[in-house]
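Before anything else, here is the set of structures, which you'll find just below.
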Structure I
Amino acid sequence: MNKFIPSDFKVLIVDDIARNIQILTNLLALEDYQTFSVDNGRDAIKAVESNNYDIILLDIMMPEMNGYEVAGHLKKDQRFKDIPIIFITAIAETENIVKGFELGGVDYITKPFSETELLARLRTHLELKNSKDIIAQNYKHLEQQKQEIEFQNNEITAGINYASRIQNALLPSKKTRYNYLPNHFLIWQPKAIVSGDFFWMKKIREYVITAIVDCTGHGVPGAFMSLLGITFLNEIVNEQNISSPNIILNTLRKQLKIALGQNGADSETKDGMDVALISLNIEQKKLHYSGANNSIYIIRNKELPKIEAEKIKISYNNNYYLYQIIHDSMPIGIYHIEHDFSLQDIDILEGDQIYAFTDGFIDQFGGKNNKKFKSKQFKKLLLDNCHKEINEQKKSICETFKDWKSNNEQVDDILIMGFKI
């Protein structure tokens, strides 16, 4: 709290008897208060209207306009209602004291008064007023800061919303997706306005190339990384005419490392991407896959021939096999052990269902024990619903996520794509 300095305060004395004014003026001057005085109620109101007083010592019994009327007039005016008024009068009846408080007085001192008592009460009410003024100033300052923060937040949010529109414009449209993969679903649920997860599709010759990508981070940092990823993938596939997933990933890693200046130094950024990249040749019934820390699942009826692949994990449920096609354990970006990404060629059959996804769903906390959903439960969810139409599968997955997450915060961007041959 600021130190109390009497000379900082202006006191208005209102009394129709000159001797009373003189006594109060002399007493307060000794304490170094700034004092001003008038001898009637109307001049008191004019004085208050033209000057900023910190407190008023107000007599009650005055001609023409008594102290009660002065107090009532001032308290009705929003400009002056917070000025403390101490009634100083010879009237000591309880009803008069009560009336003084009802009219907004903060204290009531009867004449003859004790100088020590009057000074103590005056100081108390000035300290209270000073504290209220400081609180009001701080509140006003906080309100100004709040308005500035809200303005800045609105500006930032507007910018992020605009960035979201740009990001959405760069992603494959619904029409494009269904033109390339007529029987598919897509779940894309960013944690923030913009997303670090993105999906990408292109058709080159007889190949439909699909990428499901999880960039480092989410929100704005992830979104910037996604723009790099989309730009590089367009360049690699469209301009360099590459359709083989492993070559696309090798080239993408090289270009991203150059763009981020990644040379292996300890101090440099380790940002990167996890990618599941599929090149699909429907006519030849061939699926070519490469993964950077991101596997894919293939579900087929158990009566169909086994998938021939170098690296698979198999789960079984409800008369269906789920084949997890294992990724290479390295990201797109700098890594302590790097090698060329492997390519897996898989013969696909009519009715096969392929799922590519990022880790947002699997890592979501929820359920009765507030734990991660995890991949084992995710596989079971897909197997339990794979007999349904593709849009019904999407509905079941979304409902499961909503129920699992419940009131928990979404921990990461969610991206899942499934399609049926």
Structure II
Amino acid sequence: MYKKYLISKIKSVMGKADILIVEDDIITATVIKKYLEKNNYSVVDIIENGETAVAVAKAKRPDLILMDIFLKDSIDGIEVAQRIKKSVDIPIIYLTADSSTSTIERAKITEPFGYLVKPVDSAVLITNIELTLQKQISYSRKILDALKKANDELENRVKERTDELFNTNIELKKEMEQRILIEDELRKADKLATIGKMSAILAHEIRNPLNSIRINADILIDTVNFTENQKKRVKLIQKEVERLNNLVKDVLLFSRQGDLMQADFVFKIFIEGLYSQLRGVLEEKNISFESECPEIKVRGDVEKLKQVFLNILLNAVDAIYENGKIKIMAVLNADHNMLIIDVIDNGSGVPFPDKLFEPFHTTKNLGTGLGLSISQNILKNHKGALYLLRSKPTETVFRIELPYNQTTQ
């Protein structure tokens, strides 16, 4: 508000300045008024009473006050000036017949811009007015410059503080995300510890009896002359025993990831080998297979990586009814020494993507729900990653990130 007031004052003074005359001699006041208007000044009012002058000055806020010191039946002009200066900063020029030392000393306290003794020469009056108004312009401009400088400094400090808060917010967000990841890893570790204990019990309490059941079922079906219906029942026993054996094997594999048997291998040849292994399954459902892979050597545990890719590819086969398509695209990310592999199928999509990598979560009737969890752990042990990039009906993309050594190309 004060800044707007200063700007308005500067504009007013540079144009037609508003002057308030406080004078109890109406004839003298009228003469001064006419002379001021002749010189392009605007007289806002002529006031004879000191109390009224204080009120008018506060209300109209003129650019300059011409003040008579002696006012009949009123407080004098010096007291008027003191009261005005407590509320508003308006320059004052005294016009008085009193040139005594005591009066001048009293007037100095109000810091007037001029002290003219009546009768006042008109040219001297105008000169004093011009000098006073010019001083006000200079003073107001200095204040504006100081306000602008202070405002700029404040804006800079606010910007700096805002940037600091923004950066702090980003750091806090990263820290929270990291904490959530750590907590998630701890929960997974607890789950793995539980599964590890379960696996030991399963291996001892279930695997041996299952093996005995399987052996005896094999002996029975080879030696006893069963009817066809009886043979079907024995084969059902064999099938269920095999399913339970696979469950135990998957649990043990999930909970006991052994050391990697790493070796260098050509990735393109590795994918071609997988295609050969799956050709029969693909042809049975009339699924086409494409691969675009660079000629690059990768270091890793071939058997475990084969397990990862077979798991993803067989899931893709299961998601395709028939006449589908599976494509493997691999590109190099030289900045991070990563081989980025996308396995794309046009099947029905993933029904519950949020639970996809949770242990024992499966949508298959005969699945253990550990295949993708095992695959993800294998990739982590290779310092790589496995995740679902996107999924919708007719397009599902699993992404595998696998580090490679540029010196082995």
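Computed from the coordinates by the stated procedures, all read-outs in this text should not be read as laboratory data. Source: prediction; values computed, not measured. Cβ atoms are built from the backbone, for glycine too; each structure is taken alone.
Out of I, II, choose the structure whose coordinates give mean count of other Cβ atoms within 10 Å over residues 113-120 equal to 13.0 when calculated. Structure of origin is I. Given a computed value of 0.5 for distance in nm of label points 7 Å out along Cα→Cβ at positions 33 and 57, which structure among I, II does it belong to? That value comes from structure I. When mean count of other Cβ atoms within 10 Å over residues 161-168 is computed for each of I, II, the one that comes out at 13.9 is I.
Name the one structure among I, II that log10 I(q)/I(0) by the Debye sum over Cα atoms at q = 0.07, 0.08, 0.10, 0.11 Å⁻¹ of -0.55, -0.58, -0.70, -0.81 was derived from. The correct label is I. Quick check: -19500 is what I get for helix-only ellipticity at 222 nm (-39500 (n - 2.57) for each DSSP H run of 4 or more, over all residues; to 500), calculated from one of I, II. Which structure matches? So the calculation was done on II.
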